[in-house]
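Next up, some structures in structure tokens.
Please treat every number below as a calculation from the coordinates, not as lab data. Note that this is a predicted model, so its numbers are computed, not measured.
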Structure 1
Amino acid sequence: MPLALVRGFLTGIVTGTTLCAFVVGIIIEYVPLIITGLGLPIAYGILLYLAGAPRRAREAKLAPVIALAKIESLRAGGTETGDIPVDLVLTVVPDGMASHRVRITHGINLVDIPNYRPGDVLVVRYPPDRPWKARVVERPSPEWERRAAEAVIESAPESSLVQEPPEGCAFGALAVLGFLLGAALVLSLFRAELFAPEAPARTEETLSSVTTSSSGSATVNVDRSLLGEGELRRAIDSLALAADVSQVITVVVEDRRLTVVFAPTSAQVPRFDLRALAVDRVPALVRRATATIDVGSPRTWQVMIVPFGTAVSSRVIVTGPGGSGSLADGG
């Protein structure tokens with residue numbers, strides 16, 4: 001019984017670990033975990049088979065008990081094949097031991113069903129320590145055939161029915177406990193990947209330096225060109241998380257750098273909110289300037305954005321081996 005409880009506990013752990021590993025592996029898209037979830041029950045089954053080898057070897061050395069058995073009742077089940085599973089209740093009379101009842105399932109060919117009737121005597125065999133595993137001997141020896149033909153067997157009382165010992169509530173409780181522990185083990189090992197907040201769509205931007213004083217500047221360095229779709233807006237949003245961008249007097253946009261100059265606290269100078277900047281117009285302005293200003297190659301560009309009255313003025317400066325030129329927004 002203790003071994004059965006241990007087996008139930010281990011089976012629960014393997015089941016919980018397998019299911020949880022398979023599901024978690026799919027969620028976090030981790031193939032090795034999925035493979036582990038699929039392979040664990042196979043490995044566990046092999047271990048159980050190997051662990052049961054000594055018991056099977058001992059049982060193989062024990063001579064089975066051969067006895068006469070009378071059919072008390074039979075009930076045929078349904079099947080689509082030629083053999084029909086028939087539930088038999090037998091009174092088994094082993095030599096030198098008390099008779100008992102046993103319930104077994106025996107496959108009988110459809111044409112042989114009339115040969116099995118209540119009261120008929122059969123020959124059965126079973127392991128000495130497990131009488132509930134009785135099996136009908138299909139072709140008994142001539143001696144046993146003669147004994148079966150001549151035998152008159154008294155029915156054993158129904159209370160003598162032998163059955164496989166139930167696993168019990170402890171087995172089920174340990175199996176459930178093992179299942180929960182197995183699932184908890186997987187969740188604890190991969191909780192960081194499973195419950196981590198979703199990473200932002202872009203993690204390439206890195207804030208190199210930020211001055212949060214009322215008079216100063218801040219620079220955002222990124223790994224991609226700010227002319228890409230949405231890149232300039234993401235750079236501005238990342239800067240807004242670290243500094244107040246509502247009081248800006250100058251903005252310089254380069255290919256992979258955004259520099260912002262903030263207005264001094266006491267100075268009465270024009271300023272604007274960087275978040276209100278029409279960033280979608282900057283890439284188009286740069287492309288128009290680099291296409292129309294001929295300064296040779298290689299060349300660089302930068303966009304100067306400053307407040308002009310109640311509006312904001314943007315100018316692109318393109319520099320190359322042939323000099324430099326500029327183009328204003330609307331120019």
Structure 2
Amino acid sequence: MDVLSAAERVGFAKRDQTRFEGLDGKTDLRLPEDAEELLAYCGVHPADRDAMLAARPDPDRDPEWWAITAALAGEVERDLDLALPPTGFKGWPAVPGDASPVGLFAAAWALLANLQRVRELQAQRGVPEPVTVSTVAALGGVMQTHRHIFGCAGVGLMPLWSPPLRFRGTDYEIGRHAFTRTQLGMGDGVSGYVLSLHIPPSGRLDAQESEESVATAVESFKRWYPEEPIAGLVCHSWLLDPQLAEYLRPDSNIMRFQSRFDILPQLPSEDPAEGDRELMRLGLHLPVPEDQLTDEDLDNVPQDTTLQRAFVKHLRAGGHWYGRTGMLKTWS
């Protein structure tokens with residue numbers, strides 16, 4: 001079964017079906033026999049581990065999800081060790097809300113099928129194994145977040161951006177931050193490389209830990225990828241929205257982090273609520289509606305933290321939140 005037909009049959013929306021265009025399923029897809037051991041390596045909690053093992057796709061029993069798993073696994077293998085192109089990466093779409101347990105774990109199986117390849121690749125590059133372990137532990141982290149937000153095991157009910165890049169050797173977690181090897185496109189072709197900096201949801205954003213993470217990453221990538229000289233570090237995040245200064249203390253961790261960047265001019269957005277949903281999902285760790293947030297959605301946001309209160313107050317006043325892009329001022 002081809003992947004586009006499979007995506008339609010399991011109920012992906014038309015706009016999400018397009019994400020599978022151009023992907024060929026791996027006809028030789030082999031899921032690892034030592035999956036339980038590999039999931040432990042990826043930091044997956046035993047409860048999520050058991051749920052995933054029970055939802056192992058089968059080509060005869062689950063032909064649609066097998067085709068989707070094979071296509072996603074093939075994409076990861078195809079792009080192994082490649083830096084992100086200037087056009088970026090379109091994340092894997094969330095599965096339909098009524099997906100079976102097999103569907104909820106399909107993307108996780110696609111990642112696990114490539115774990116051994118990325119481990120071998122990073123060992124050849126000289127990447128210390130603790131860095132590899134921290135990097136692929138994103139799979140366990142996503143499962144914990146999925147269970148927290150949706151109340152069920154899996155990875156499928158939210159879009160996946162970072163995990164596919166982690167399992168192809170493009171994105172690494174080093175200390176407090178993750179860093180994506182990214183091509184810089186200016187004019188005709190690739191003109192250099194930057195590191196795209198991300199903030200995994202792993203606790204408070206300590207300034208010293210952040211600075212140490214950046215310094216370690218810069219020196220490490222010089223050794224691991226000498227053919228990709230670093231021209232700068234860039235970050236795109238709701239954390240860089242200057243409007244946060246209206247609600248947070250100047251000495252808060254978020255504002256101290258923001259002050260380290262030169263914020264680029266804001267680009268027009270086709271969807272003004274996109275940043276609202278991003279902050280709700282990544283900053284507040286709450287379920288996110290597909291469309292603009294309603295008064296009922298805002299009523300359900302807890303009001304225990306300054307950020308939670310700021311989120312609701314700003315939207316009730318008619319504003320929106322935005323993901324903004326910044327260049328790190330000092331990094332070498």
Structure 3
Amino acid sequence: MQAYFAKWGQDGIVDLKHELEQVLMFISCRCLLGYEIQEMMMEEIYSLFHELGKGLNFFSYLFPHMPTPTNQRRDKAHIRLKEIFTKIIRSRRSSNRAEEDVLQRLMDSKYKDGRSTTEAEISGIIMALVFAGKHSSTAASTWTGAFMLSNTKFLIAAMEEQKHIISKYENQIDYNALLEMDTLHRCIKEAMRMHTPSQMLIRKAHKNFKVQAKEGKEYDIPKGHNIVIPTALNNKLAHVYSNPHVYDPDRFGPGREEDKVGGKFSLTTFGGGRHICPAMAYAYFQIKLVWSHLLRNFELRLISPFPEADFSKLGQEPKGKVMISYKRH
């Protein structure tokens with residue numbers, strides 16, 4: 001990551017969304033895929049996942065097999081990614097070479113009955129992991145930056161926190177240092193409350209049950225029915241969050257903690273219950289890592305209008321470019 005931002009000059013203007021997409025792709029590939037991708041085909045992998053992301057919209061969700069140019073490019077990218085990962089898997093297995101990455105863990109994993117994971121299963125899982133790690137985090141980190149750069153109070157608080165942590169850990173950002181970035185954590189959490197990575201969650205009822213609304217009315221949910229949870233609305237309920245349409249990371253701070261006071265499942269950014277997103281901690285850590293570096297090394301300013309949300313996508317991505325100016329400290 002440091003090598004990526006070292007390419008920036010002393011000052012300049014960049015599209016924040018594009019830059020974060022690039023660096024988060026780099027982080028995801030390094031953590032999940034290992035050196036083969038990072039050393040030999042990073043540009044191709046980035047381009048292929050970019051095409052997958054462009055195919056993630058409501059039209060493609062409703063008509064996944066419609067032969068539109070976007071769907072066709074998405075399908076070609078999927079086939080090519082599967083070819084790349086299959087080749088790497090076969091190469092490692094034929095040479096008995098093992099690496100320290102998630103791909104290797106999937107290759108070594110077995111089901112309860114002792115059956116090994118297949119190449120197709122490994123490729124599918126790793127594509128889903130990389131896509132989630134890059135795509136959702138790009139939107140979340142871009143919104144975090146746009147909100148912080150538009151709210152001086154919280155930007156200054158996050159920068160002061162970085163100074164304290166750097167002093168305490170002697171310029172070494174490690175796991176423990178990231179855990180202590182509470183102010184930055186709340187800034188990210190609030191950005192994702194305002195613009196959720198997924199606008200809705202779908203669950204299937206495996207048994208009959210009842211749901212009681214706030215007003216006391218009960219609803220019967222029959223077994224076999226699908227339930228849609230609109231996270232974009234759920235995270236902005238006025239009886240849970242004060243001024244829900246205002247960016248206020250302090251709502252999650254000591255003494256308020258509105259998401260906890262509001263009751264179970266008041267915040268569904270990452271889902272909840274048994275099926276809560278298992279990569280939630282990973283998402284926070286990689287976004288913290290990137291923004292910690294940016295806040296410590298650059299003076300940043302949002303120079304384009306505050307971005308609108310692109311509601312044509314399954315996740316609330318910023319629409320268009322998010323231009324910022326930077327100057328090294």
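Which one of 1, 2, 3 has Rg and Dmax of the Cα atoms in Å, as calculated from the coordinates, equal to 19.9, 58? Present the calculation step by step, with values, prior to reporting the outcome.
Values: 1: 42.7, 124; 2: 19.9, 58; 3: 21.2, 64.
Clearly, the read-out refers to 2.
Assuming 12.7, 39 is Rg and Dmax of the Cα atoms in Å, for residues 102-181 alone as calculated from a single structure, say which of 1, 2, 3 it is. Show your work: numbers first, answer last.
Numbers: 1: 18.4, 59; 2: 12.7, 39; 3: 19.5, 56.
For Rg and Dmax of the Cα atoms in Å, for residues 102-181 alone, the value 12.7, 39 is produced by structure 2.
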